[in-house]
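FYI, it's all coordinate maths here, none of it is from the lab. Just so you know, these numbers come straight off a predicted model, no measurement behind them. Cβ atoms are built from the backbone, for glycine too; each structure is taken alone.
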Structure 1
Amino acid sequence: MGKILEVSNVSTAYGNVQVLWSISFSVNEGSAAAIIGSNGAGKTTTLRAIIGLLPILSGRIVYLGRDLTNLSIKHRVELGITLVPEGRALFPYMTVLENLKMGAYTKRGREKADETIKRVFELFPILKERKGQLAQTLSGGEQQMLAIARGLMSSPKLLLIDEMSQGLAPKLVHRLFEALTEITHSGVTILLVEQNVHYALRYADEAYVLENGRIVMEGKSDELASNPRIKEAYLGL
């Protein structure tokens, strides 16, 4: 299994405020990886740098052997990287179906749009029932399902998901992580930023702990879950 993503010594800043400090990690193709950490650790910033929303000060981001440093967001998406952002960023006055179609803006996504819509309706049957409803009328959990489904419409190879469980009831969080498992099994690699450390470590193959813009721990998720420091700091044990 090769590396789909390699982040090497990447530093970033918002203006004069540096947020990431020479972080390095990689994600295996066909796997699920998680970045965990407290608020303000730099988790969202990491995803924004990968997708190209934030320039990097130094280091390299390599995707399937290709350096992304000078590529636009559009080109990164065309290559197969998609971000499901924190807060979902849906089009509130468009229907569920219209939101899905807006996600199919890559050439590969347009070619597979009908097939992908069928697949996401199987993954999230409630979206099929709600396909004619405006996105703003959906519940929080349904909106998160729609955000993930819209992300899949571009037919990505690497799906970046930012704070999926934020503000959702435990039952919905469980259902969403079940869906992520199905997505991973379909061949899509997932890099997840998640504050729900318990679920993140249960779902992901590998995880990275980010603190104050630096990766301080990494390893197999089950090993991290049993680490006393992780138990105390993030699992409340």
Structure 2
Amino acid sequence: MRYLYPFYFIYQWFIAVPLAAVATILTALSTILLSPLFPNSKFAYFPAKMWGKFCCYIFFIKVECNGFEHLNPKQSYIFTANHQSIFDILAVYGWIPFIFKWVMKMELRNLPFIGAACAAAGHIFIDRSNPMAAKHSLEKAAEQLIHGNSVVIFPEGTRTRTGKLGKFKRGAFLLAMELKLPIVPITISGSFERLPKHTVLVKPGTIKIIVHSPLDVSKYTMEQSSELLRTTQEIIRGAL
């Protein structure tokens, strides 16, 4: 199929990328307008959900997602997923049927349109260079969870450079233990192959999302948070 690559390159840069850019701007503006009027509602969340699906479709990426039978739609969760590429974000938005808030790095707050939309939607920005500011951000995440939403965190903190699972940070696990909320490990595979870090050509194909059974954090003490982290990491790694 290599003979098709020149045609796909032209399609990507002259059709898919412009469509994705327009969809991103429209989604951001819709979120900025709707979130204050309908906070934490499926109505305000709908543009982002359609954005995730649309962007995957125009790049010829199929998303297979399973495991929701393990979850209670009325329960708040802390979703912890591995991070392989930007398509993780699109796939989670498009296929995870929960109202949730991202915990994301502070640098994303400065992105045109996207930063303002994320702030309007109540997503939580975390300054990893400032421990006190990071603690305050996690406290804001706790407030969101108390109001019945879920939170999505990439515990690696950044995209993998090699496709292999990276080291996890403890923030998500301490937050879950403090609030006594279940952790739901999520394994994302195939996303790295679609768009490895430091490349610009998307490769059509399939992304698989496996939603694992929730982990009962009440079985762990604060002193055992590292054990909870390792358990979550091994569950995610085992399905890669």
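Some observations on this one:
- If P(r) over Cα pairs in 5 Å bins from 0, in percent, for residues 189-228 alone is computed and equals 6, 23, 36, 26, 8, 1, the structure in 1, 2: 1
- Structures 1, 2 were shown, and Rg/Rh (Cα atoms, Kirkwood Rh), for residues 29-76 alone at 1.07 was computed from 2.
- Of the structures 1, 2, the one that -13500 was derived from, the read-out being helix-only ellipticity at 222 nm (-39500 (n - 2.57) for each DSSP H run of 4 or more, over all residues; to 500): 2
- Here volume of the Cα convex hull per residue in Å³, for residues 61-116 alone is compared for structures 1, 2. The highest value is that of 2.
- Source structure of the calculated read-out (distance in nm of label points 7 Å out along Cα→Cβ at positions 69 and 221, 3.8) within 1, 2: 2.
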